[in-house]
Structure 1
Amino acid sequence: METRRVVSFYSVAAGCLAAAVICLGAFGFAPEAHAQSAANYPTKAIRLIVPSQPAGSTDILARLIGARLSEVFKQPMLVENRASANGVLAGELVARAPADGYTLLVAYHQHTVNQALNPDLQYHSVNDFTAITQLTSAGFVLVVNPASPPTNFREFLDWTKTYKGRLNFGSAGNGSGGHLAGELYKMMTGVKAQHIPYKGAGPALMELVGNQYQFMFVGMLGAMPLVKAGKLRALAVTGASRAPGLPDLPTVAESGLPGFEVAGWYGVMGPAKMPEPVVTRLHDEIVKIIGEEKVRERILADGAAPVGNTPAEFRAYLLADLEKWAKVVKVSGAKMD
């Protein structure tokens with residue numbers, strides 16, 4: 001135990017991951033060798049852990065970024081799908097992996113929500129990871145059945161505040177982004193509405209098309225084909241700014257509810273205490289990739305906007321996201337499936 005404390009002290013003092021050899025109570029430290037290994041990174045395959053099934057939106061983005069990183073690094077990028085428990089198992093795998101840059105997590109917004117919803121989580125969603133960069137940001141879209149009275153958000157706000165009878169909203173499931181967006185709306189407006197969880201966004205959207213409940217906050221990629229087909233009506237987006245692909249659709253905040261913001265995000269993270277040179281190399285290359293025209297066009301086509309912020313900015317964003325949803329969960333009593 002004493003040996004480990006000394007090694008940790010010197011690794012922090014050196015500003016990078018120490019190369020330690022512990023044998024029968026003795027240890028050695030080779031900062032030059034470590035610096036060289038960080039400068040040559042990567043020298044072998046990198047695992048990209050994806051908390052979703054193959055062909056899902058997270059998986060598609062991970063493979064898009066991974067393919068370009070493989071070309072740049074001239075090393076294989078091994079995409080591993082670990083879909084279960086809202087991404088918790090993928091998070092556990094990466095949090096416990098060596099902090100050498102060879103195991104990375106392509107996380108999405110559920111990553112911070114998990115911390116708020118699950119007091120028994122075996123890791124901290126921010127402190128047990130190294131933030132590298134946020135890949136994208138995309139607001140949700142507020143949709144209603146076309147037979148509903150409101151044609152814009154201001155009318156929707158008045159309608160939900162004065163609704164006669166039982167007002168319901170649907171989502172992809174308990175603890176999903178759409179569920180918490182609905183709870184945030186209730187919290188900020190005083191509207192009384194009952195949450196109806198479905199097993200996925202698809203079934204929830206179909207029930208709204210059938211006018212089985214009143215409104216839904218949902219990802220744009222799933223909703224927009226139904227909106228364009230006239231089967232749903234889009235009233236507003238929930239991001240801080242208008243969606244690149246929907247410039248005529250206003251935000252909730254600009255339409256009568258200032259301060260309301262809900263954004264889905266994707267980002268790349270690694271285990272805590274990764275060497276700074278490795279983080280810098282990963283960050284710089286990933287930011288270049290999401291700025292490439294073909295990658296950028298693909299992101300925009302999915303209703304999102306490329307981000308590419310710094311590790312410090314991404315970490316600050318994650319902490320703010322965690323704090324926001326912790327408050328919403330506490331007030332609403334929301335629980336995970």
Structure 2
Amino acid sequence: MVSVGVDIHKRSGFAVFKDDDGRVLGSFRFINNGCGIAELVQKLQVFGDVRVAMESSGNYWVRLYEALEGKGISVVLSNPLKTRAIAEAKIKTDRLDASTLADLLRADLVAESYVPSRQVRDRRALLRYRSCLVRTRSMVKNRVHALLDKYELSHGFTDLFGARGRRWLEGLELPGNDGLILKMALAEIEKLDELVEGVSNVIVKDPRVELLMGFKGIDYYIAMILVNEIGDINRFNSARKLVGWAGLCPSLHQSGGKCRMGRITKQGNRWVRWALTQAAHQAARYDPKLKGFFERVAGRGGTQKAVVAVARKMLVSIYYVLKRGEVYHGEDLELKGRKVNRLYGRVSRGLHAGRG
């Protein structure tokens with residue numbers, strides 16, 4: 001068996017080949033594109049029985065991982081935060097990092113990162129893109145609100161960016177360049193609405209999504225983000241492991257027998273943290289089981305800490321809901337029914353649009 005460590009970067013990569021005794025059989029620098037990866041694959045196939053390890057740095061690994069996976073080559077994705085031999089090295093070069101990965105792979109000491117199926121990776125990409133569009137749209141809307149505040153303009157619309165509110169905004173005549181900024185912002189919001197709607201029509205039915213929609217604050221997009229980012233819930237042997245993976249557990253500082261809890265680590269999946277934070281704001285207002293908890297924590301540490309605490313508590317409940325396939329005990333059946341009807345109505349419209 002030949003163990004191969006690959007140090008991968010945006011434009012290039014470096015591979016080191018070692019046998020079972022740790023002897024270097026060769027090394028190879030390649031360009032991180034189709035041609036360069038094809039050359040690496042040819043060299044790997046010469047050795048026959050090989051295993052490959054590389055770090056999950058940025059998204060640079062995806063192209064190589066999928067190419068190796070497609071050729072049936074065994075590949076392990078290393079967690080860079082847990083590969084301390086590389087992270088804490090005083091001397092770092094591509095050759096040394098690749099060689100260290102090969103040695104860790106030989107000894108079965110690679111801290112492996114979870115890699116979902118290609119189908120789930122595709123869904124993740126689409127949902128993340130939609131989240132980026134929604135956040136960009138929120139920024140533009142905040143810019144419009146800032147313009148209204150600047151000129152002390154108030155409105156009585158429930159939804160400022162609904163049909164009536166849009167007509168009112170379009171009729172405003174602001175002095176100087178602010179009028180042009182408002183006009184361009186409204187055009188940008190309209191375009192972003194179209195993009196979000198286009199992405200929103202691509203939905204896949206999943207029973208786990210329905211289970212999570214029983215939580216107040218979790219609609220179908222938040223549920224889909226959570227389901228696809230978490231992936232196989234059985235890879236977490238406890239709710240605590242899931243909370244740690246999401247970066248929602250508090251940091252711990254221990255010295256001289258004293259322990260101090262700090263802010264959350266944020267060393268985890270930022271998409272899950274974002275989705276749960278959005279959900280926690282609503283759950284803290286409308287879920288009787290979480291409202292009191294939120295108020296107690298907010299009274300001691302402030303609103304932001306309370307929102308994070310609610311998000312963490314929700315994630316623990318989500319773990320057991322997904323693990324056991326049971327409904328959330330605090331779910332509102334009528335509210336969940338409306339969410340499910342909206343979801344399947346959108347799926348139906350998407351299918352009809354596809355046929356047209």
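State the single structure among 1, 2 that was used to calculate helix-only ellipticity at 222 nm (-39500 (n - 2.57) for each DSSP H run of 4 or more, over all residues; to 500), giving -19000. Structure 2 accounts for this read-out. Where does the value 32, 15, 14 come from, among 1, 2, when semi-axes √(5λ) of the Cα gyration tensor in Å, for residues 101-212 alone is the thing being computed? The structure behind it is 1. With relative contact order in percent (Cα under 8 Å, 6 or more apart) computed over the structures 1, 2, the top value is the one for 1, the highest of the group. Of the structures labelled 1, 2, one was used to calculate distance in nm of label points 7 Å out along Cα→Cβ at positions 221 and 277, giving 3.6. Name it. Value 3.6 for distance in nm of label points 7 Å out along Cα→Cβ at positions 221 and 277 corresponds to 1 out of 1, 2. Computing distance in nm of label points 7 Å out along Cα→Cβ at positions 149 and 237 across structures 1, 2 gives 2.9 for structure 1. Highest-scoring entry among 1, 2, by percent of Cα pairs over 39 Å apart, is 2.
Bear in mind that the values in this text are calculations on the coordinates, not laboratory data. The structure displayed is predicted, hence computed values, not measured ones. Cβ atoms are built from the backbone, for glycine too; each structure is taken alone.
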